[in-house]
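Here, each number is a calculation from the coordinates, and none is a lab measurement. Quick caveat: nothing in here was measured; it's all calculated off a predicted structure. Cβ atoms are built from the backbone, for glycine too; each structure is taken alone.
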Structure P
Amino acid sequence: MKNSSKYTLVTGEFSTKDAATILFELINRKINYHNVEILSKQVKSGTNSESSERRIEELLKTKNKIQEQINNAFENNQKLAIECQIYIKTIS
């Protein structure tokens, strides 16, 4: 059995509006996941999830950078090419 796989989640050329919708939906879902993890850890053990808090900060920075790139493309009447792949590897 293969221990790693690659999947294409998004590929193609998109308007700035569609690119924003696709990318921000992915990022917002990840942020939501980490917010739920933080809440769950606080409820269960009364502690914070530093790794989730750190990851949210990273995702927000990424989101801001993507927003800048989308804005630039919009101002220049350009489309965006997006290729988003995910790699999954089984580990012991």
Structure Q
Amino acid sequence: MNISHDATPKMNIVAIKIANRSASATKVQPLLTQYGCYIKTRIGFHHTAEDHCAEDGLIILQMVGGCEVADELIAKLNVLEQVQAKYVAFP
């Protein structure tokens, strides 16, 4: 999803849904490393218990560097199987 570049949001948030963490994490991590200088905050969520660890997960990124950088990362992530990335803007 391309976002409007008419107004620069105060906070750039990218949400990444990973459907199969064991298979997809090795493909997602290099992209996060490549864009590491633009990632201010990274938080990961997945359901876990003593006897179970869910294969799906959610990563929330707070990014710097403007909308173009976020769009570029999102496009690269959305090419990966079982990965969905979306942009969330808070003006």
Structure R
Amino acid sequence: MHRLFKVLGSEQRLKLLKHLLQVDEPTCYCELEGVIDRDRSVIYRHLKKLEEVGLLKTKRVGKRVECEVRDREKVNNLLELATELTQNEVNQSES
């Protein structure tokens, strides 16, 4: 489980994951360059880490490598819970 939280500790991976949650169909790695303003090799490494912990699934379609969120509802709930807990932490430190 610590690998999951370590992977989610990256702001760039979170941006990619949130973007993929908003897309209704598999997305090619090459279409994600504008999301975090990095080249394809960096995006590929980030997405590979998300796949390794079970958040994404990928498939090869010709020369394209497409990815999508494995279980949208669970991943969305996980991110919402993390956001809520983080907000609670911020609110308590301000008190």
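Going by distance in nm of label points 7 Å out along Cα→Cβ at positions 35 and 83, which of structures P, Q, R comes out largest?
Greatest value across P, Q, R: structure P.
A value of 1.02 was derived for Rg/Rh (Cα atoms, Kirkwood Rh); which structure in P, Q, R was it taken from? Intermediate results must be reported in sequence, preceding the final value.
On the way: P: 1.09; Q: 0.99; R: 1.02.
Structure of origin is R.
Looking just at relative contact order in percent (Cα under 8 Å, 6 or more apart), which of the labels P, Q, R belongs to the structure with the highest value? Don't skip to the end; give the middle numbers.
Numbers: P: 60; Q: 47; R: 25.
Comparing P, Q, R by relative contact order in percent (Cα under 8 Å, 6 or more apart), the maximum is at P.
For which of P, Q, R does helix-only ellipticity at 222 nm (-39500 (n - 2.57) for each DSSP H run of 4 or more, over all residues; to 500), calculated from the coordinates, equal -9000?
On the way: P: -22000; Q: -9000; R: -19000.
Working through the options, I get structure Q.
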